[in-house]
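Each structure below appears as structure tokens.
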Structure P
Amino acid sequence: MKKLALLLTLLLLAASLQAQNPPTNAPQFQVGMNFWGGSPYGVQSAMDSAFTDQFTTNSQLRGDIIVMPAANYTGYFGGPQYSLCGIAAIENMLSTTSLNCGKFGLYVNGGIGLGRVQFGSSTPQNSVAGMIRTGANYDPAGTGHFTINVFEAGWGSFGVGARSAWFAQTGFNIGLGSSAAASQAKHERIQRSMAKKQLKLQQKMEKQAKWHAS
């Protein structure tokens, strides 16, 4: 029975080593729609439309329009977004986990802009606003055409009345075009993640083989 289990494990490893790499692509542009919860104006939900443009291999320029209909609020934000997978220590730490950089795009984002609120029939009020957040996008197919915004959380000062709040959101992104540099980086991350997973599996098998031989 032990020999059969060992044989099956060897066959699984061989299949893993011979598996073809999935297609990889990092889009040049992304358009996202997210639904989030927070309460800067006593409102528990809002919609965030996000637009990103790949700027360098590991960074994007991002703009957001946040709408809270119940509070008559619209916020316009813009700023840099950086891929945490561009940090080697983070990529290595996650490489053999389900959050590895081959499947997930982990990032931080900061933005400043304008918050606009209209209380009742009064004149709309404008004020400087800003936010900082972190999140993760999951690309199930590896093509970059569609990603799920698994989570995004952060803190924002939404402007008028200095209404600050923590918030969290989830949604989806549609990818357009292709960034050659970011696509190559994504492909290399997947390759490194697969290699480390295979090495980890091989080491586990070697331990099992020694145990069976003893």
Structure Q
Amino acid sequence: MPPAASIVTDAELQTAALDVPVAKIDFAVPDKESAAEEALAKRFFNQPEEHRYSGMTNADWSAKWQLFSKSIVAKAKAQGFDSSSLDACLRALNRGRNRQTMLWPARDQELFPPGTPNGKIEAFEKKAEEKFQLALKEREKNPEQWYDDSMAIVPVAAYLGRHSKGDCWIVVCKWGMASKEEALPLGHIMVWALDTKTASVVGYVTCD
């Protein structure tokens, strides 16, 4: 695909926001997590619809999230879709700060010199594992403390699909690294599928 056109000026952003794809599609999200990832990636990665938004940058990305979210919901309403459920799903994504993008605790590591007694190594590994498991429990209890603020994320499309328990909104987002020092492109993609009734995530995939 040719390089995406620039989406930097206010006029370019307004036009791009008005162009966001919103449609009902014949697509079912598999129940199994790995199968859902594969299906979402195959259907939505490297498509002209999402590539069109690769010309955006991370500059003031939070405002862009609001701009594009409002445009997506307005477009859904204009087309007769359940815009309230779509709005709830976008709000549930919390600008990409959620369980799917949470950071993981790091395991303690140490290099032991040759000849270190096995008992000392085993004791260290046991303590490191206990600390890691405690961190996982804390992560589950207070997930907001583990949200990743290093990403700039903007929704650029919404599709009404289905999963085994009903309909779902599939929200396609562009993302890149957040930075106040330099404008970096949103060249990556994330896709969430959320149940229309509960706004719970039923599928998720991101590029590397």
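Of the structures labelled P, Q, which one yields 19.1 when mean count of other Cβ atoms within 10 Å over residues 88-95 is computed from its coordinates?
Q
Tell me which structure, out of P, Q, gives 3.4 once distance in nm of label points 7 Å out along Cα→Cβ at positions 120 and 152 is calculated.
Numbers: P: 3.4; Q: 4.9.
Among P, Q, the structure yielding 3.4 for distance in nm of label points 7 Å out along Cα→Cβ at positions 120 and 152 is P.
Matching task: 30 is the computed value of relative contact order in percent (Cα under 8 Å, 6 or more apart). Pick the structure from P, Q.
Q
From which structure (P, Q) was mean count of other Cβ atoms within 10 Å over residues 128-135 calculated, if the value obtained is 18.6? Provide the component values of the computation, followed by the final result.
Working: P: 18.6; Q: 12.6.
Only one of P, Q returns 18.6 for mean count of other Cβ atoms within 10 Å over residues 128-135, namely P.
Tell me which structure, out of P, Q, gives -0.57, -0.73, -1.30, -1.23 once log10 I(q)/I(0) by the Debye sum over Cα atoms at q = 0.13, 0.15, 0.24, 0.29 Å⁻¹, for residues 40-111 alone is calculated.
Only structure Q yields this read-out.
A value of -9500 was computed for helix-only ellipticity at 222 nm (-39500 (n - 2.57) for each DSSP H run of 4 or more, over all residues; to 500); which of P, Q is the source structure?
The read-out was computed on structure P.
All of the numbers you see were taken from the coordinates with simple rules; none came from a lab. What you are looking at is a predicted structure, and each value in this text was computed from that prediction instead of being measured. Cβ atoms are built from the backbone, for glycine too; each structure is taken alone.
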